[in-house]
1. So relative contact order in percent (Cα under 8 Å, 6 or more apart), computed for just one structure, reads 38; which one of 1, 2 is that?
2. Where does the value 0.20 come from, among 1, 2, when FRET efficiency 1/(1 + (r/R0)^6) of positions 18 and 106 (r between Cβ atoms, R0 = 41 Å, to 0.05) is the thing being computed?
3. Of the structures 1, 2, report the one carrying the highest value of distance in nm of label points 7 Å out along Cα→Cβ at positions 74 and 114.
4. Starting from the value -20000: which structure in 1, 2 was helix-only ellipticity at 222 nm (-39500 (n - 2.57) for each DSSP H run of 4 or more, over all residues; to 500) calculated from?
5. Starting from the value 0.99: which structure in 1, 2 was Rg/Rh (Cα atoms, Kirkwood Rh), for residues 26-65 alone calculated from?
6. Of structures 1, 2, which gives 1.00 when FRET efficiency 1/(1 + (r/R0)^6) of positions 10 and 34 (r between Cβ atoms, R0 = 35 Å, to 0.05) is computed from the coordinates?
7. Quick check: 11.1 is what I get for mean projected area of the Cα convex hull in nm², calculated from one of 1, 2. Which structure matches?
Structure 1
Amino acid sequence: MRAVVQRVQHARVVVDGDTVGEIGAGMLILLGVAPGDGPEQIRWLSNKLSGLRIFEDDDGRMNRSLLDVGGEALVVSQFTLYGDVRKGRRPSFVGAAPPEHAEPTYEAFCDALAAAGVRTVARGRFGAHMEVSLLNDGPVTLIVDA
């Protein structure tokens, strides 16, 4: 699994003009799933991200987690995180899991994040063309591989 994590003041996902997921302060998580990803990667990544200390404490240092600040998470599936552009000019997505594996893995990750204690876990719509808007806070953006 691969995640691009952004600390945000707010974020939302729109599909066909309808808002399908929206959060206030917290994390926008763009999530890519690889063919071999399963329960171990889901558990590790959900624990890592819920406890990742990227939020500022009273001294302005990144020392608080999503759980510490009571933040929200918006998780958007994004197979393009496994795009390989080393050859040619068109990305190859052979490193991404097929939808029949990626979708249940994505859903299980969202459920695991909620089970880890994240108070709100909003979602995009798997496989849809999504418009994602956000206000990056910091900016703070990290890439996390499980």
Structure 2
Amino acid sequence: MAAIIGVPRSVAEIYALLYASPEALDFDHIQGRLGISKGSVSQGLKFLRDHEMILALKAPGSRRERWQPTPSLAASLVALLRSQVLPTLERAQPSLRRILAAAQARGDQPEVIERLTRLNRWNNRALELAPLLLPPPGA
């Protein structure tokens, strides 16, 4: 699923490990359990934190951060869709229109124009439905 929405495998593995863990995990534990590089762990934690999918905790008297998933998996997925999928759909819109218009102007085969029309329509509908399907930010 992570690959479908453009999330690196290491990020998905980190999230899965944290989600399945009964307690918050520190950086070294995450790296050791997954066997991935420090850079991948660091980038993965940053991605997850920036997308509000994990929380950092510090034990009293400790400088070391431990990580746990946010309480709501649904809220995490909505945040990821908002930050990854919707911007991609929005960026694709002008290109899809331009490609379709060029195919029509060249007189491409009807099957090609129909496929491009369907793709453009799908993208537009996804953007129209997103506000109805996703709760408002901060809800």
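Read-outs: derived from the displayed coordinates by stated rules, not from any lab. Please read these numbers as outputs of a predicted model, since none were measured by experiment. Cβ atoms are built from the backbone, for glycine too; each structure is taken alone.
1. Working: 1: 38; 2: 19.
Matching structure: 1.
2. 2
3. Numbers: 1: 1.8; 2: 4.0.
For this comparison of distance in nm of label points 7 Å out along Cα→Cβ at positions 74 and 114, the top structure is 2.
4. Working: 1: -7000; 2: -20000.
Comparing all candidates, it corresponds to 2.
5. The read-out comes from structure 2.
6. Working: 1: 0.75; 2: 1.00.
It must be structure 2, since only it matches.
7. Details: 1: 8.9; 2: 11.1.
Going through each structure in turn, the value belongs to 2.
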